[in-house]
1. Determine which structure produced the value 19.9 for mean count of other Cβ atoms within 10 Å over residues 268-275, calculated from the coordinates; the candidates are 1, 2.
2. Taking 15.9 as the value of mean count of other Cβ atoms within 10 Å over residues 76-83 derived from one of the structures shown (1, 2), identify that structure.
3. If Cα Rg over 2.2 N^0.38 Å computes to 1.25, which of 1, 2 did it come from?
4. Have a look at 1, 2 and say which one yields -24500 for helix-only ellipticity at 222 nm (-39500 (n - 2.57) for each DSSP H run of 4 or more, over all residues; to 500), as calculated.
5. Out of 1, 2, which has the highest value for FRET efficiency 1/(1 + (r/R0)^6) of positions 324 and 420 (r between Cβ atoms, R0 = 41 Å, to 0.05)?
6. Computing FRET efficiency 1/(1 + (r/R0)^6) of positions 292 and 452 (r between Cβ atoms, R0 = 25 Å, to 0.05) for each of 1, 2, which one ends up highest?
7. Can you rank 1, 2 by relative contact order in percent (Cα under 8 Å, 6 or more apart) and just name the one with the largest value?
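Bear in mind that the values in this text are calculations on the coordinates, not laboratory data. Being a predicted model, the structure only gives us computed values, none of them experimental. Cβ atoms are built from the backbone, for glycine too; each structure is taken alone.
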Structure 1
């Protein structure tokens, strides 16, 4: 076999391959064997039909077609390896010549990773938010904990803001009660905004046994998006009672003996959370600056496929779970379809550029991924996808996505290298140390987000579940 590579543009090549007929012999033998198992010829046992009889009965052309289909992937792969090409996606193959007992010739056009020059990135400078935990932040955190330990007790009075009411609901559209529009014994906290628009005004002022009717747009179900006439009946009113903020509450709600110790722990946790948010902000800003430094030719077919994948994931996975279609989603977002398409293209381009540049850095810096790093990343990604680690791991393995996860970790490490070399300052002008382990985790998350990896893994898991 001999092959040649013609560069069509920085991201696409055409391979021209010529194969002497003797190199097709293994595939010809395999073709005769396969046809032997599929056909019956009177006078011959199955699998024992001579090649000349197959040629006479079914035509030499059928055998050649089977042999070529078997051989093409092998010779294409050899040509790719010989040309030292880093190909992307599937090739477009065209058989240009097939002479029986003489020659097979074909061309294959395929996208390739563009060659990139990574410039010096140590001059990157970004500014991030300052990590500050105020007394108000701590008060809010403790208050949220206090809310979790609130108790309720029935009261014989009209419902008011903050009360917990037990209600029955009935929704009608065009005068007809919906099959899925009836609910009983629903617990609802007035003012929480967790049910229908207008329900707060309807139930406030009602005592147990009271009812009211209001109109609201349904957020889900068979009549989602339609205006409904909703009747709500209050069956019970309860007042929420918060525990006193004292040492007894600290002992009830935590492992601490005093409220002061609880507040100190809240400060520590909030600082840790804000530092992680700061690290994520730094990673995102440094990545954006790095993308500006490197010129990345964009493979057109790869970009088109990535755009299609992102649209599919949004429509069939994310919006499907929320009971929305694309038109309703765009209405909620206040976007036109043209704006949505432009935004999706921009996100797809960023994802591809991120992968190309960071992969180049992985090779340049000779970064490797340990089993421990891969396992930790898998655990985090499982959590973000809403699946158990075992479920996520199974979906990843069965979907052949382990290399994808390894790539995410490696690219996260590459981004962490760039961030560590960059200058990161907070809003007060203080230099932020970006060498902590949390910063590496933040980098992996930022890379996964840029590449749309969570949605792709979730879709693969969903497809596996459906299968």
Structure 2
């Protein structure tokens, strides 16, 4: 029996990358017992021998923490009252121990965010206040931002400060500051996953199939990107009416003198005023000019361009947009800038120029599916203007559908919406009966105006 235990544990430890020779025999025995129970999902039976290994040999094997988390969560789900609270507190203690004993596998930021989520989920049992939850996640933000990555924890971090404002515990500026902090973090994480995604998308676009491992990575990256996108949307919803023009304008008027040379404050103020469409107020012009004076950059040129557009100075505004694009040097930031410029031009009805910038964005970041969607929507909006017959007008929707399908292919986080949009456009394109009636299957139709492309009529 002893020989079996030693052999089993030796194999087990090898799987976790641990040294076997220097381990305690009693711990090896209990490790075998609790892992056998764990794998059979007998978590109550696993608890006793697991606690013995945890107490006597905390550095013995990572399974103490990897499996112990599930054992304690089972206890939490099947207990009540003070017993449940005890298990909750012990799970947080276990995570702290994991950071100390296996620092290469557990990070402070990751553990603090896990603890914040646990406190949020069991706030009634733990009698945890919004401030206590916020403070836990604030530690993750301030002490280990690099490893504070959980999309859900980031949302809770922001959500609790809004709840604290609703309870009159913090001022509205604290909400805006935290919105910007979390948004910046989400943007950085999104950039990181986009950089990982792009080579895989390029490989697929070149006609090379991904390996099974690469496909797993791509699915994982898409999941994270979708979650971060969902959180950004949820944050905007949570912020709600707190960030309307009636709140923002007096707030920024009050604080402008104290911050008129602070480029970060100005950038955040200008961005929020722009995104909330508070650009008609003279304060917006003051903020943009101050921002451009304090830290001229691609960012400031973009806002100056939109300010010029609002004044009817289209030609001058376009020059600033071009300058904003050229000033960016980082490829991913340049792609995002091109996308933003494309959106600005699309709003102005400059579809040809907008498409050019969306295509630039895609050349720099092939997984930017939303750029394909913008092009698709511009094609669809131009159907009546760019076809010379009823049939040809409706044929434009084939082009629109094709762009939407490209979006779905390169960006799994928007694939559902993109495919729905493509199906909608295909429903507006000429039907089989229309194609039969014109006897034009397989022919090529030239689409005029700004689109300047050809589309082949599908064969029946």
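1. 2
2. 1
3. 2
4. Source structure: 2.
5. 2
6. Largest one: structure 1.
7. 1
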